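What follows is a set of structures to go through.
Laboratory data are not the source of any read-out in this text; all were calculated from the coordinates shown. All of these numbers come straight from a predicted model, not from anything done at the bench. Cβ atoms are built from the backbone, for glycine too; each structure is taken alone.
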Structure I
Amino acid sequence: MFLGASLYRSGIGYVSDPAHDLGVALNMGANAVSRPFALPTGLPDGNYDLLVTLYLDIDDNAAINSGDLALTTTTLPGAVTISTLDAVFANGFEATP
């Protein structure tokens with residue numbers, strides 16, 4: 001099984017990070033898992049929906065692709081807020097020596 005995640009915002013579309021899709025072994029009952037998500041440079045500020053999908057790796061290639069079966073998808077509307085702030089000091093120092 002694999003845990004995939006994407007962000008979605010109207011006007012932007014889907015933002016995915018397949019490099020961090022996570023193979024998981026789940027037990028019966030509730031399971032707590034997490035995975036990193038790298039944001040692409042230049043992603044506009046704003047609220048994004050978070051989509052999380054559990055896939056069965058049908059083709060057994062250790063990656064999520066069109067040959068796999070999406071077992072369940074959960075959408076969390078507005079769950080992620082991207083906010084970039086202007087750095088006061090880009091290099092961390094007031095002036096160069």
Structure II
Amino acid sequence: MLWKETTNEIFSVKSLYNVLASRRVDQFPNSLIWSPCVPTKVSFFAWEASWGKVLTLDQLKKRGRILANRCFLCCEEEESIDHILIHCTRARVI
């Protein structure tokens with residue numbers, strides 16, 4: 001097997017690191033979240049949501065609370081920040 005990412009086509013951990021480091025992932029959108037155009041409470045919610053700190057039922061379950069974990073809007077999936085903000089069909093309508 002040849003490693004096409006180097007000139008000598010030999011794999012090394014250093015060459016893999018260099019390839020991964022060069023493929024820069026987009027930076028966290030701080031300027032969008034903390035924009036003066038965005039209300040402060042919306043900025044804080046977006047910040048907490050992006051770090052997984054919104055107290056949804058799945059987060060409470062991880063903290064040891066025993067709860068029936070169902071989305072209160074659609075009652076179809078477990079409640080998580082991803083479900084509420086992205087996947088929940090009822091939340092999309094709102």
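A few comments on the model shown:
- Here mean count of other Cβ atoms within 10 Å over residues 3-10 was derived from just one of the structures I, II, and that gives 10.8; the source is II.
- Identity of the structure behind 0 (criterion: helix-only ellipticity at 222 nm (-39500 (n - 2.57) for each DSSP H run of 4 or more, over all residues; to 500), calculated), options I, II: I
- If you line up I, II by distance in nm of label points 7 Å out along Cα→Cβ at positions 43 and 59, the top spot, with the largest value, goes to I.
- When relative contact order in percent (Cα under 8 Å, 6 or more apart) is computed for each of I, II, the largest belongs to: I
- When distance in nm of label points 7 Å out along Cα→Cβ at positions 19 and 35 is computed for each of I, II, the largest belongs to: II
- When log10 I(q)/I(0) by the Debye sum over Cα atoms at q = 0.11, 0.20, 0.26 Å⁻¹ is computed for each of I, II, the one that comes out at -0.59, -0.97, -1.26 is II.
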